[in-house]
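Colleague: Structures follow.
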Structure I
Amino acid sequence: MVRPRSSEAHQKVLEAALALYSERGIDATSMDAIAETSGVSKATIYKHWPDKTALTLEVLSFAFGLYEERPEFNSGDLRRDLIDALSYQPKGAREELKNRLMPHVIAYAARDREFGDKWRTRVIAAPQERLKEILGRGLKQKQIVKVDTGVALALLLGPMLYQHIFIGGKSQSEEARKIAGKLAVNVVDTFWKAHGKK
C-alpha cells in the first residue's frame, strides 16, 4: 500500500530531525537544516508543526517510544506490578539513540523553559498515572499502608529517573551494570519494607 505523500513527508522530517539532533544537538539544528536533510520544504514542515518546540516534542516522543500503547500492569500481584511498571521500556525506544540524545535534551530543556515543562509532562505523565492506579489498588486492597501518593511516586520514580537521566548507558563497571539491572526490584523492595502490609 502506498503511503500518502503528506504522511511520507511527516516521517522524513521526523527521521531527519532525529538524526540531526543526535549528531549536532537540538539548539544547533535549524529548521532550515531539517528541511534540507529531509528534502521537505520549510512551508510543508510548518503545516505539520507550528514551531520547533512542537516538532522536537514529537521527534523525541517517536524516538523514546512514547506513542506505544502501554500494558495495564494488573497481574494480581501488586509487588510484581510495581516492578514491571518501573522497569517498563517501550519496544519502540532506541536505547543507544536515547543515550546520545539525553545530554542534548537536558541542555535544551534548561535553556527553553516552555519546552522543558512540556517534555517533562509528556515523559512523566504516563508512568505517574500507571503507578497511581497500582498504588490505588494497593491501598484499596490494604496491601500497602496509608501513604501520601505524591511521596510514594517520588520514592518509586526518583531512583528510576536518576538512573535514566544521569547514568543511562554511561556506566562502564560490571558492578554498576548489575545494580542498574536490579534497580526496579531494589526500589520496590525498599518501598515495600516501609509501606507494605506487615
Structure II
Amino acid sequence: MSGDSVRRQIVGRGIPLPGNDIDTDRIIPARFLKSVTFEGLEQHVFVDDRLQAPDHPFNEDRYQGASILVVGLNFGCGSSREHAPEALKRWGIRGIVGGSFAEIFFGNSTALGIPCLTVAPQDVEWLMGTVAHHPEREIVLDVEAQRVRLGDRTIPARLPDAARKQLLTGTWNATAVLLEAGEGIERVAKDLPYLRGY
C-alpha cells in the first residue's frame, strides 16, 4: 500500500464536543443526504446544533482548522449513514478520540482512514478540559502504540486489532487494495468461464 494510506499517527489541534449519545442525525441531518456525492457535506456538520447554540465548538474560531475530535460515550449512534464520518472528514477531522463509538460509525470511519481511539471516561474529561483551555496545543493519536499524547501527558488508548491492522497497513482503503491487486483480478477473471468474452 502507498504511504499515503498508512495511519501510524495523527497529529493536530483538538476540538472538544461534550455530551454522550451524539447520533448521526445530529452530525449530518437527513435533509442533506439527497446529493449523489458527498461533496459539500462539511458545510452542514452539526448544522442544527450550531444554529441552536452559537457557542457550539464547530462555530468557534479557536477550533477552526482542528483535526482531532474529542467526544464522549456512544458517539455516532443512530442510523448507519456513512455520510456522518464523510462530513466530518470533509470538515477536516482526521482522527477521533472518545469514551466509546457506535459500531457502524466506527466501521465507516475506519473505512475512510479515520482512526477512532477509545480512552477511559476520566481521560475524555481531562482531554476536553485541556483542549478547551489550550486549543493551540497539538494532540497525537498514536495508532501504532495505542496511546494519546497531549503536552506532557500520555494516555493509554484502545483500538480493535482488525481496525488497527487496516490503519497501519493502509488496507482500510478498499479501492486502493483493489487497484493494487488489478493484475491478479484480471488473471482470475480470464479463467472464469462465465466471464469469457466480456
Structure III
Amino acid sequence: MNAAPPAPPLLEARRLGFDRRDEVVFGPLDFALHDGELALVEGDNGSGKTTLLRILAGLLHTEHGEVLWRGETMRRDRGIGERLLLGHQLGLKGELTSRENLQVAQGLHGGGASVAEALARVGLAGYEDEPVRTLSAGQKKRTALARLLLARTALWLLDEPYANLDRAGIALVNDMLAAHIRAGGAALVTSHGAVSFHGGTPTRIRLHA
C-alpha cells in the first residue's frame, strides 16, 4: 500500500518580490513554512519586512512571484480566517476599554481563550475597564497581543512584536510563540534586535534587493 503523499507547506513563497516606484524592494524570495515552525524575517530598515507580512496576510498584492497557502495559490479570501497579522498599527480604539476592544476582536476571530483569560495571560488583569488611550505604550501592545489568544489561527504574522515591551513583555511574547508552535501553529516574526526563542533556532528569511 502506497504511503500518503506529504502534506504541502502551510505557506510557501516562490520567487516572491516587490517593487515600489519601479525600484526593487526585495526579492526574488523562496521559502516554505510548515505547521509547527517559526521563521524570523531579517533585513535592514526599508528592506520590506512589513511589506512582506502584508503580502502574506493578503492585504497587499504583488506582480512578482507566487504565494501558496496549503499548496494552492493564495487569494485574499483563501485561509483568511487562519492568518492573523499584528502590525505596527495595533488596531485599537482609544476610547474603548481593553475589554471592549477584545470583545470586538472576539466577534471577528472567536474560538480561543475568553476575553478575561486573554487579558490575564498578557498581564492586564485589573486594567480591563481602562480606556486604551490611558494605557502606556507597553500596555497597549499587551492588549494587541491578547488578540492572538482569542482565535485559533494557524499562522501568526508578527511585525516587531517586541517593540515597546520591557523584559517581562519580551518573555511573554516568547512564551506565547512557544505555546503556539507546540500546539502546531506557525509564525513569521520581524525584529530589529537580537531574538532568543524558546525551543531552538528559528528559520531565518533574509530580505535583500
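Colleague: I, II, III: which one has semi-axes √(5λ) of the Cα gyration tensor in Å, as calculated, at 29, 20, 17? The partial results should precede the final answer.
Modeller: Numbers: I: 37, 18, 15; II: 33, 21, 14; III: 29, 20, 17.
It must be structure III, since only it matches.
Colleague: Ranked by mean count of other Cβ atoms within 10 Å over residues 50-57, which of I, II, III sits at the highest value?
Modeller: Values: I: 16.2; II: 12.5; III: 21.1.
Of structures I, II, III, the maximum of mean count of other Cβ atoms within 10 Å over residues 50-57 occurs in III.
Read-outs throughout are calculated quantities, based only on the coordinates presented, and are distinct from any laboratory measurement. Since the model is a prediction, treat every value here as computed from it, not as a measurement. Cβ atoms are built from the backbone, for glycine too; each structure is taken alone.
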